[in-house]
Structure I
Amino acid sequence: MRAVRRTERGVEVLDLDAPAGEGVDVHIGAAGICGTDVRVAAAGPHPVTLGHELAGRLDDGTAVAIEPIAPCGTCDQCQASRYHLCRGGPDIFIGWGLDGGMADIVRVPERALVPLPPSLGVGDACLVEPLAVAVHGLRLAGVQGGDRVAVIGGGSIGLCASAAATSLGCEVGLVARHDAQVTAGERLGATAAISGEYDVVVEAAGSESAMAQAVALARPRATLLVLGTYWGLLPVPAVEATMKELRVLPTITYNRHASGRDVDGAAALLAARPEIAEAMITHRFPLDDAPHAFDVAADRAAGAIKVVLEP
């Protein structure tokens with residue numbers, strides 16, 4: 001089968017053996033290229049198949065998205081229903097420590113399957129994963145209807161946070177760098193007119209300047225929700241954050257809560273609001289064009305938001 005990996009020669013589509021071992025085969029219909037995928041590809045060779053934003057069909061034709069986590073199930077965090085914090089660390093994540101879904105077929109644990117609502121097509125359902133990141137974060141931050149929410153960063157996570165917050169009935173202001181991101185945010189109900197202070201500020205850009213702006217926009221005792229990825233220190237302006245007594249809340253991925261899994265909630269939200277996929281998916285490429293697709297995904301200034309590979 002075909003699979004996308006970062007080799008010594010760059011991003012390549014390789015011919016590999018079909019997956020083996022325990023699990024369920026998913027025939028991939030759509031795999032989104034995440035900003036983390038772009039960063040991994042730029043960093044050098046990586047030993048596993050890329051791809052954690054996935055949707056496809058089972059052998060019997062059932063349409064599914066994937067929750068790309070394979071937790072041990074036995075550690076203290078798994079036993080406490082926090083399987084996303086499994087002691088297995090990064091190796092539990094499909095597309096990072098385990099072979100991902102930028103391939104014809106991926107084999108995943110049965111628990112990772114996310115059945116799709118009938119109105120949600122496989123081609124759009126690769127957005128279940130990034131939307132679940134936002135759903136999880138907003139839930140932990142206690143966001144509720146009527147809150148003023150500012151989102152810093154107009155990439156896919158920032159736009160997913162905007163969509164999730166507007167769906168809760170929040171007033172959402174979006175700070176985005178590129179015109180295509182502003183337009184997408186407006187389609188999702190956010191406004192680029194930032195004013196005043198906010199109850200919750202979502203930092204989704206992962207930069208020092210974005211963090212500084214997030215702290216500046218937060219009202220006293222607001223929540224600063226960190227969805228952006230930082231690979232070094234978390235650069236929170238300490239004096240201003242302290243003077244406001246901000247709650248700084250970093251979160252990771254998604255898990256299960258009293259009402260179900262974040263991924264199932266994300267799938268339902270995507271089905272209810274088809275404009276999310278319409279606004280966010282800007283490019284689709286066949287799997288064989290993966291090297292070019294990665295170049296497009298890295299060029300946000302040219303209008304790329306979510307680039308999708310379709311085997």
Structure II
Amino acid sequence: MRKFSLCLLALLFVDLAAAQVPELHGAGLEPGVLPDRWPTASPHCMEMQEYYVHEYNPNFYMLRQSPCSDYEKPFIYLIFGSEKALLWDTGSRNALTREAVDRLIARWLKVNQRASIPLVVVHSHHHSDHTAGDAQFSGRPDTTLIKPDLDSLKTFFGFHNWPDEVVSYDLGNRPMDLIPIPGHSDDSFALYDRRTGILLSGDSVYPGRLYVADFDDFKKSIHRLALWTDGKIVAHVLGNHIEQTRTPYLDYPIGRMAQPEEHELEMSVGHILELDRALAHQDAPARLALRDMTIWPLNPEVLKEMRARQHQSEEEDRKVVYP
């Protein structure tokens with residue numbers, strides 16, 4: 001019996017060892033630091049920056065748009081390889097995105113003793129709160145601006161079997177994987193950075209309201225993404241918004257500018273698995289609150305409710321921010 005127990009323990013140890021990453025120290029990833037909190041709207045919008053810039057590490061930057069310019073306050077990301085830089089989204093309305101990005105690129109070039117670097121501008125999807133700054137990058141020197149539509153996306157990156165195909169794109173010693181996840185929109189995709197292990201999930205997975213335009217596509221996409229993460233080293237899952245509070249199951253009203261107790265941006269593979277499991281139990285579109293996010297299928301009644309709540313929240317915030 002003792003011999004059997006020892007053999008069972010040995011087998012268990014082998015299984016656990018196999019589940020670990022090959023390199024124990026940092027899993028071979030480039031490390032980075034996330035902020036404890038992000039600045040949000042206050043009664044002093046004149047003090048708010050157009051974009052708040054955070055250095056995850058010297059080649060990966062996170063920018064959040066000021067809530068004073070748009071209550072959506074989306075995140076955009078700037079990633080540097082040895083040959084190219086990639087900008088993920090261009091921001092929402094009223095944002096001077098290019099000024100912030102140009103300033104950041106200029107600083108990176110100075111630190112790295114470079115004269116220039118080509119910039120590729122791509123979008124998590126085509127909705128206006130992620131593409132409103134496109135005109136600012138049209139005609140920018142040494143810049144490729146990919147139009148925010150599915151055909152342009154497939155052509156540039158070489159998709160031949162969308163959405164059942166994952167393609168790679170190299171920024172120069174920095175391969176990125178593009179995983180199609182339509183459902184929020186027809187052109188939604190996730191971007192995985194192999195060097196940091198960061199998975200950018202756009203508007204499909206983030207702490208807040210996950211608006212679903214096509215329920216069947218969204219359900220299949222989240223399942224596909226969950227399967228894709230199996231065996232992958234994922235340090236963080238980073239979306240485009242924060243709409244959730246730090247209180248479980250509680251989000252901020254649509255249109256809210258000030259979010260003093262908001263949820264952290266970063267999520268994990270566990271959230272993707274939780275979302276996949278929840279969707280698997282839904283035979284038809286239905287709103288469902290999870291601990292850190294809510295599934296929001298879209299229909300005319302929901303859109304009407306969203307507009308009403310947005311107007312009410314914006315009016316309430318204006319009384320505080322601009323008394």
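Here are some notes:
- Among I, II, structure where percent of Cα pairs over 23 Å apart, for residues 126-285 alone as derived comes to 31: I
- If mean count of other Cβ atoms within 10 Å over residues 206-213 is computed and equals 17.2, the structure in I, II: I
- Distance in nm of label points 7 Å out along Cα→Cβ at positions 30 and 238 - structure with the largest value, from I, II: I
- Of the structures I, II, the one that 4.9 was derived from, the read-out being distance in nm of label points 7 Å out along Cα→Cβ at positions 110 and 230: II
- Per relative contact order in percent (Cα under 8 Å, 6 or more apart), the highest-valued of structures I, II: I
- Label whose coordinates, when FRET efficiency 1/(1 + (r/R0)^6) of positions 70 and 190 (r between Cβ atoms, R0 = 35 Å, to 0.05) is calculated, return 0.55 (choices I, II): I
- Comparing percent of Cα pairs over 37 Å apart across structures I, II, the highest figure comes from II.
Rule-based calculations on the coordinates, nothing more; no lab input. Note that the structure is a prediction, hence the values are computed from the model and not measured. Cβ atoms are built from the backbone, for glycine too; each structure is taken alone.
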